[in-house]
1. From I, II, which structure was FRET efficiency 1/(1 + (r/R0)^6) of positions 20 and 172 (r between Cβ atoms, R0 = 25 Å, to 0.05) = 0.75 calculated on?
2. Among the shown structures I, II, from which was the value 0.85 of FRET efficiency 1/(1 + (r/R0)^6) of positions 28 and 116 (r between Cβ atoms, R0 = 25 Å, to 0.05) calculated?
3. Upon calculation of distance in nm of label points 7 Å out along Cα→Cβ at positions 92 and 180 from the atomic coordinates, which of the structures I, II produces 2.4?
Structure I
Amino acid sequence: MTDAIAHSLRLDGRTALVTGASSGFGAHFSRVLASAGARVVAAARRVDRLEALVESITEAGGQAMAVPMDVNDPESVTGAFDAIESAWGPVDLLVNNAGVATPSKFVDSTEDQWTFVVDTDLRAVWRVSREASSRLVKAGRPGSIVNIASILGLQQGRNHTLYATAKAGVVQLTKNSAMELWRDGIRVNALCPGYFETELNSDFFQSERGQAYIESTPPRRLGRYPELDVPLLMLASDAGSFITGVALPVDGGHLLRSL
């Protein structure tokens with residue numbers, strides 16, 4: 001790798017907000033962004049976990065702070081952005097990672113499940129993205145938003161109607177907001193992971209049925225977290241300065257299965 005390419009992936013001087021940072025992808029992404037030089041704001045409801053994450057980042061030589069945020073509460077979101085600006089200035093890199101899932105058959109899904117999943121996985125992405133972008137536009141500053149979608153937002157899957165619908169909405173939200181924000185210097189992209197083990201799915205993938213499903217996929221294994229690092233940094237950094245409105249699958253070819 002040339003020095004120019006390595007430098008383009010750096011995030012020095014950027015203030016990065018990661019939602020859902022208390023575990024899984026969010027905690028990992030926070031560490032990756034900090035290692036690339038960003039000042040990382042780790043946001044979630046579980047503040048005790050955030051504080052442990054911040055401590056691990058600072059011990060490794062990075063900069064991080066914890067901010068409590070409930071992405072489903074507009075006042076919590078606004079208050080978190082106010083706190084960040086008071087400490088470090090505007091957020092110029094947002095990673096919308098907070099998400100939930102309640103797998104069920106379509107005919108068994110409920111109103112409460114719809115509200116829970118779609119509000120968190122789609123409405124909250126809109127809410128936090130709008131807050132971040134409106135502040136950047138007002139300040140006349142460029143920025144980057146990376147929405148964590150899923151390959152289930154690009155292709156259907158059994159027993160995942162609500163989650164897949166929400167993630168498909170995230171993909172369209174990404175494309176439409178990118179179209180409107182491009183001239184303001186704000187790029188918006190979606191990262192669409194395939195199957196990686198997280199708190200949401202670990203029980204399934206550790207089961208006999210889950211192991212059989214993994215064997216049926218083209219890569220015949222789950223993704224490894226470091227395999228998301230460069231795609232994330234490319235979309236977040238100047239390395240992706242001419243990329244906006246894309247939904248990038250990182251799935252080991254899972255979507256390539258034939259009918």
Structure II
Amino acid sequence: MRHAIITAGSKGLGKQVTEHFLKHDCCVTVNYYSDTDRVESLKEEWKAYQDKLQFVQGDVTKKEDIAKIVEHAKEKFGRVDYLINNAGPYVFEKKKLVEYSDDEWQEMIDGNLTAVFQFAKLVIPIMREQHFGRIINYGFQDAENAPGWMYRSAYSAAKVGLVSLTRSIAKEEAENGITANMVLPGDITGDMKEANIKVAKTLNDPDTPVGRPGSGEDLARLIGFLCQDDSDMITGSVVSAAGGVHVTD
């Protein structure tokens with residue numbers, strides 16, 4: 001049975017991704033940061049999957065926590081097939097570059113770029129032994145073109161760097177049956193992060209060409225497809241799920 005590590009998989013976009021893998025007969029190690037009440041609630045909600053599920057607390061900006069997550073994952077399920085780097089800190093306050101503190105800058109880089117490096121160093125050797133692996137990273141709209149982003153300089157710098165890192169991993173590990181891709185979720189906000197497509201189709205969104213908002217399930221379905229055994233020809237790609245917002249005239 002395949003096994004996925006999903007960071008920040010207990011809430012937001014990560015919750016829908018976790019549900020997708022559980023429903024498709026996959027074991028899942030869910031990393032969470034601190035919300036133990038939410039985890040206890042999910043243990044009840046996902047009780048039917050309890051034999052295929054474990055939760056591991058950890059801060060992805062800390063190397064030792066990343067090692068702990070991977071160690072627990074390998075120990076319980078014996079393999080790591082999918083690494084879904086869903087976690088990523090974000091500074092919601094609008095700040096220009098000169099207003100960022102050193103700590104804020106470092107947190108953005110560590111959580112959105114260095115964490116992927118640390119996870120990859122640990123899981124790629126496991127995936128090489130299996131001759132199979134799928135690594136999924138998250139970006140933002142148009143990240144592959146290295147755009148500037150007003151008030152989000154630290155976050156955007158990390159994610160643009162992650163595009164190159166994703167593609168480098170894809171080249172280096174293709175011969176080992178490992179793919180690496182980046183997904184761009186578009187502007188999925190609020191409750192829509194944990195919503196399904198059925199709910200999204202009842203809503204109108206005039207700013208999205210397809211006419212409805214995106215949902216967590218939209219992203220989860222894309223990630224699920226990229227992780228399939230027969231999706232091995234898709235690697236080093238940056239794939240948008242933004243309902244046409246990214247399409248320019």
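1. The correct label is I.
2. Details: I: 0.55; II: 0.85.
Of the structures listed, the value fits II.
3. Attributed to the structure labelled I.
Values quoted throughout were computed directly from the atomic coordinates according to the rules given, and no laboratory measurement underlies them. Note that this is a predicted model, so its numbers are computed, not measured. Cβ atoms are built from the backbone, for glycine too; each structure is taken alone.
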